[in-house]
Structures are given as C-alpha cells and as structure tokens.
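Structures are listed in the sections that come next.
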Structure 1
Amino acid sequence: MSDPSKPDPSKSDPSDPAHLPEPANLRFLRRLVTVLTAVMIGGVLVITGLLVMRFSGRPPALPASIALPDGTKAQAFTQGADWFAIVTTDDRILIYDRDTGALRQSIEIE
C-alpha cells in the first residue's frame with residue numbers, strides 16, 4: 001500500500017507552475033517566432049536557388065582576339081548584346097561590332 005504521508009504523484013497540485021495554463025501572449029509569441037523562423041528559412045532557400053540559377057548559366061561569349069590601334073593599351077572591357085567596348089589608357093572608348101570585330105565608334109574622354 002502507499003504511504004499516506006507522501007503525496008500521490010497521479011494527483012497534480014494546481015499551484016505547481018508546471019501545470020498552469022500557458023498565457024495567451026506567450027502562446028502568440030511562440031507561434032510568431034515559429035512562423036518567422038519558417039519564413040527566414042524559406043527566404044534563404046529562395047535566395048540560394050536564385051544565386052545558383054543566376055551563376056550556373058552560360059557565361060557571355062568573349063571575342064577570341066581584339067585588334068587595338070597602334071600605341072594603345074586596354075584598361076577596361078565591357079560588352080553589350082551586339083557590341084563590346086575597350087577603354088584605353090589614353091582616355092578613349094573604342095566600341096567594336098561583336099559579329100564583324102570592326103571598330104564602330106571611337107569616343108574621346110575629356
């Protein structure tokens with residue numbers, strides 16, 4: 001038989017903090033944190049997917065060689081859909097046709 005001086009563990013004490021009901025504000029905050037965590041995880045997955053799709057594509061085709069005018073040195077390179085441009089050390093922008101490689105335009109930088 002059980003000892004009458006010891007409390008029965010099957011009967012809970014209503015003043016015990018472990019058995020008190022959860023306050024509504026705390027329940028709301030717990031759910032809010034859970035939802036925000038799920039949104040953050042989803043956002044990280046979307047950004048990772050976008051970066052993978054963006055950088056796994058074919059890189060833009062570069063010309064095999066570029067014939068610069070005599071005495072010029074290339075400082076920078078950029079390209080568009082049907083042209084590419086070279087910025088030279090003597091402050092000029094040389095714009096070439098992508099298909100033919102011919103010089104389209106030369107712009108002096110002041």
Structure 2
Amino acid sequence: MSQVKLVRDKIPQIIRDTGVEPVTRVADAGEYRSLLRAKLVEEVDEFLAADDPGELADVLEVLLALASDLGVDRDQLEKLRAAKAFERGGFGDRIVWAGNAAAAGHAAYAGLASST
C-alpha cells in the first residue's frame with residue numbers, strides 16, 4: 001500500500017459494499033495522534049479550497065477526535081472555548097489588528113502572543 005491515511009470508521013464497509021476489499025489496520029496511540037494531525041491539515045485544506053460547510057463539519061469531527069485523544073470531551077472543549085471567548089472575545093466583530101501605535105520614545109509592537 002503506497003499511501004496510508006486515517007479514514008472514518010465506516011469507510012471500510014462502504015468500500016466493501018462496492019465489491020472491493022480494503023486493506024486496513026488499527027493505528028497505535030502515537031500513530032493515531034500523528035494521523036489525526038495530518039487529517040486535520042487535509043480537512044482544513046479541503047475547506048479552504050471549497051468554502052463548503054460540509055468540509056467544515058469534517059474539520060470539527062477531526063478536532064473532536066483530537067480532543068478525545070487528549071482526554072477532553074466535547075463539553076470540556078466547549079468550556080475551554082467559552083472561557084477563552086469570555087476572556088479574549090471571539091472573532092464576530094471582524095477586528096483586524098495591524099500592530100500598535102508607537103508610544104513616545106518606543107518602537108511599535110509588531111507581535112502578539114500565539115494564543116490569539
């Protein structure tokens with residue numbers, strides 16, 4: 001098999017239903033996390049190319065699987081998201097930051113912590 005990738009749980013049966021036998025195996029824990037990360041990149045790329053809400057649902061499915069792999073369930077993840085939104089806001093106001101105005105005698109700050 002030249003390419004390996006993580007697929008949804010029902011994909012092997014869907015392939016069998018077409019008369020083809022898929023070659024599959026179960027990933028170990030370390031490989032699973034790595035494959036989930038690769039799948040996240042794949043799904044984000046597909047969403048960016050298509051701007052399709054269905055692709056965005058695929059991104060969410062991978063995010064939820066990653067969270068679960070980290071021991072965080074959907075409700076805990078939502079609480080983390082809500083806490084960040086409460087503390088730092090969301091993105092609904094469409095604010096675009098271009099840096100800070102230079103204070104007298106100081107250079108303008110051109111960076112922001114990665115937790116944006």
Matching 108, 31, 21 (Cα extents along the principal axes in Å, computed) against labels 1, 2 points to structure 1
One of 1, 2 was used to calculate helix-only ellipticity at 222 nm (-39500 (n - 2.57) for each DSSP H run of 4 or more, over all residues; to 500), yielding -10500; that structure is 1
Just checking, which of 1, 2 has the largest value of FRET efficiency 1/(1 + (r/R0)^6) of positions 30 and 70 (r between Cβ atoms, R0 = 30 Å, to 0.05)?
-> 2
One of 1, 2 was used to calculate distance in nm of label points 7 Å out along Cα→Cβ at positions 22 and 102, giving 5.8; which?
-> 2
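Throughout, read-outs are computed from the coordinates displayed, never taken from laboratory work. Quick caveat: nothing in here was measured; it's all calculated off a predicted structure. Cβ atoms are built from the backbone, for glycine too; each structure is taken alone.
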